[in-house]
Each structure stands twice: as C-alpha cells, then as structure tokens.
1. Can you say which of 1, 2 returns 18.5 when mean count of other Cβ atoms within 10 Å over residues 85-92 is computed?
2. Taking volume of the Cα convex hull per residue in Å³, for residues 109-204 alone as the quantity of interest, name the structure among 1, 2 where it is greatest.
3. Identify the structure, out of 1, 2, from whose coordinates mean count of other Cβ atoms within 10 Å over residues 53-60 was calculated to give 21.9.
4. Which one of 1, 2 has mean projected area of the Cα convex hull in nm², for residues 93-148 alone, as calculated from the coordinates, equal to 5.5?
5. So mean count of other Cβ atoms within 10 Å over residues 77-84, computed for just one structure, reads 19.6; which one of 1, 2 is that?
Structure 1
Amino acid sequence: MRFVVLSSGSKANCTFVEAAGQRILIDCGLSGKKAEERLADHKIDPATITSVLVTHEHSDHIHGVPTLSRRYGMTVYANEATMEHVSKPKRREVFTTGCDFSIGEVDITPFSIAHDAVDPVGFVVRAEGFKLVVVTDLGRVTTLVQEHVRGANALILESNHDQEMLQGCSYTWDLKQRISSTHGHLCNESAGQLIEDVMHPELFHIVLGHLSENSNTPVLALECANRYLDKCRERRSGLRTLLCGNVYESLPCLYLDEPYQGGVVINA
C-alpha cells in the first residue's frame, strides 16, 4: 500500500491511495486540471484511477469530483445525503455510513465524524495487511473516532488551528465560533492528544492535515504533535514520517511496506 496527500488545507483536499491493484482518490477539492498536474508529478495516470471516496459535500472536498468522474469514468462513492450534493457523476455507488464495503480487495469502512455537514465520514482503508485512516474536518474526537483510528499503520489527521492564533486572527467572531465548535475543526492540541492515545510501534506515517493558513503554521502543528509523541517514546519506535500537508504542493509518496531505515522524517 502507498498513498500521496496531493492537497490538504482549507482550499482543497485530495489523497491518492494505491493498494491491492486498486487506485483510489479520497476527496478531490482540487480542480480537474490541478488534480491531473499533481498526479502527473508522481507519474500517476488519472485514467488508471477507478474510484473516488467522498467524505462530505464541502467544496474543498468535492470541487473536482464531477469533472474527474465524467472525464475518466471514475466511480464516486458517497453516502446518500452527501451524494445529493455531487453534480452528475458518471458512475455512482451509495454506501451506508458505518457499513463496510469493498473495491476489489480493498476494504473500506466509512465512520461518522462530528462536522457541520449533512453526513460527514472518515475512512478506514484496509488492504495487503495494512490499515490507513483518513479523518479530517471534525470538531471533536469521539469514542467512535478513537476506535477506528486505533491500530492504524498510517494516519491522515486534521490539525487545523492553534487556539491562540485562531482567537487573534482576522476571522469574524461567528467564523471563529464555528471553527472551534464541537462540529467545526480539530485544534493542534486535540490532534496531539489523539496521537498520544493511539500511538503504537506499527504506526509508521502520520500526516497532519487541513491546516489553516490564517490560524496555524506547520511549525506550531509539528511542535504540538511532537510534545505528545514525547510522552509515548516507547510506543513511537516505528514512526517513520511526521508531515504537514498543504494546498500548494503534494507530499512525497509514502509506502507502508518499505524497509524501515530508522529515524523520523519531519517537515517544517
């Protein structure tokens, strides 16, 4: 299994996953053209991607989905409430939140998260003996989220804002209230607490996602995550990468079956 975070942030979110002979996108808030460019950077032909999994209907997650579906025949997977907001996909499959389904030999579990959308989900992707969890756009960490994140070999987790920066930034009071609410976005501290809670020796890759450009920085997000990782040094022995996604360029391709060379790659 390998994955590439092609874009992550308030403007556009998109992740490519390849496993068990399947090529899948999770969300696509990029334009069709920009998604093609990011994929080309990794020598990935979009015509070989069969499916797009949609977490929720906000434009930074679905903007490019209809274009890619029509252009390349990708099947769009979303729950019923979310699918109503995806404009005329060429092929569609409706799943039920909380019920497993499969794409070939890739097993998918969509699970409920707390966010101000019609029926938002995170995804567990299992294949080849590995588990990838994608969970962004959530206002709080619920017991259900913790249960699904446990045992992950790779985790893409929201670390949206620094609480002090949020209160001091130029956002309106209403927007600050929305972001910090239990159905808004996850702060650095909450992301760090979840990482500490679920950390185990076979969690190899952590990507901090959906960072706000106005109320967070990669330095703050990484510093916070590292504070919590320092509390569980014995359980973090297998960690290979701790990265922050962004909207301006894709991250390196991360593999779950590569030999471990030791040390942790951390960006800034």
Structure 2
Amino acid sequence: MTAPVLFIGAANMDILAQADSSAISGASNPAIVSQVPGGAALNAASIHSWCGGKSDLATVIGEDAAGAALRLALEERDIQLHAETALRTGTYVAVVQPDGELVIAASDMEGSEKATFDLPGGEWSWIYVDANLSASHISEITKESSAPVALASVSLAKVGRLKEALSKAFLLFTNRTEWEELCNGKLSVFRAISAASVVITNGAEAITVIEGDSQISLPVQSVEPVVNVIGAGDAIAGGTLYGLSCGLSLREAVGIGMGAAAAVLCSNGPYPDRSYSFD
C-alpha cells in the first residue's frame, strides 16, 4: 500500500439549505435543510479514503455535539484523526438552488484560522493544506514538510493566504475566480512566485491542468441531475491525490478526481451517497 496522504485544514459541520424553488434574495424561502460533516480538508480526505487511499487528517474539532458527530464520521470513513481541540466546531452554512448551484455561503472557521498544531510524525506521499489556516501557519507547514505539498485555495476571500507558501508547493488546487484573484489569470505572473503545477476548476466547464508552461483542458463528466455542488472541488483534490499516490500522471490523476466529483454532485452533501459505487 502507498504511504498515506496527510490532509491539514478545516473540518466543520455543513448546514445545507436547498430551496424548493428559485431562491429570492431578501425574502424567506421554503427549503429542505440538512446537516452533514464538511470542511475542505475533511472532504478531500474523505474522498481520498473513499477511492481506496489511506488518509490522515490534522484539524481543529470542538468539544461539542458537532465535534462528536465529526469524530464518528471520520471513524466510519477510516480516517486517522490528529485533532487540536477547540471550544466549538466550525460551521459552514450554504443556500443552494433547486438545481444544486450555490446561492451564497458563510463560513465560521475561527478555530482553523487560530490553529498552531505541529506536523504529525509519519511518512506521507503528499501533504494537502487548505487556505482555512492562517497565512503564517500555511507557510510554516509548507517549509517544514519533507513530502510534496498540495495547496487548496478554498475561497476568493482566502486565496491570498497561499502566496508566501506557493514558492515551496508542488501543486495548487483552485478555481477560475480564485486563479484570477491570485495572478490575474496569467501563468507568467504565477510563475514569478511558484513552479507548482495547477488544477483549475470552472464549474461545469473544462478543467485546466498546468504543468510547467504546458496547459491542457479536460472536459468534465456530465451529471444529471445535479443534486448539490458543495464539495465537488474538494473531491477533485482528494481523488487527484489518490491517483498521484498510486503513481499516475497528473492528467490521469485528475481523471480520478473528476469521477469523484461527479459522485459528489449526485449526492446530498460533500460525500457520495452509499448507493453510489466508485468505478
């Protein structure tokens, strides 16, 4: 078996409200509300484990009911937990349209942003770090790591936290909007700060994979119906790291990530429904 991947970053409780009909801003909207484990690092680790990899997760979990639920989910998914304890577990609240598209989301990740944990001991094939941590902590982890580091930009508001760490990173997971914010969408600007490969998602549009100065576009798998888009980007990361850990090329590994993302899009939450079998 290949060495495990260590995922570092957010684990929180997702509260998902899916509107019955097209959501109207400034008004009360009938919706179905569900609560599921989430967070970029937890989601990516879960997908990596679901694909067949061995996942470790370093995160912050509160001493509360939500924290207990996260610990149980991680045990069920066979993920080794390295937890820093906080008073409360982080929360992510999202409103989505009937077609699964995100309307707006709010994240309370104070625990992750204040985290100061050290790297757990062990041998890792990759270390994944998401931008829910502070910029200084991300940079410290990246500098200390003896394994290749993959960074995840998470959101438009947090992508700037990765800039200092990018000089030491091997891989970046981002989306088109965050890529524009990071380097004006220009590879030449990005190359001035990093030699990392890049995987850029763009919703239902093709994924861009950058290695060196080479760029390719990979069409995404069509999914009907889309239930929920939350966690699809994290699935790309988790599935891709599984493929890379198995010795696949980046292009081949992204194909694994796209298959995992399709499974998430078909599910009510960022983890595939039990009825979905990975092919």
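1. 2
2. 2
3. Traced to structure 1.
4. Working through the options, I get structure 2.
5. Derived from the structure labelled 1.
No value in this document is a laboratory result; all are computed from the given coordinates. Model, not experiment: these values are computed from the prediction. Cβ atoms are built from the backbone, for glycine too; each structure is taken alone.
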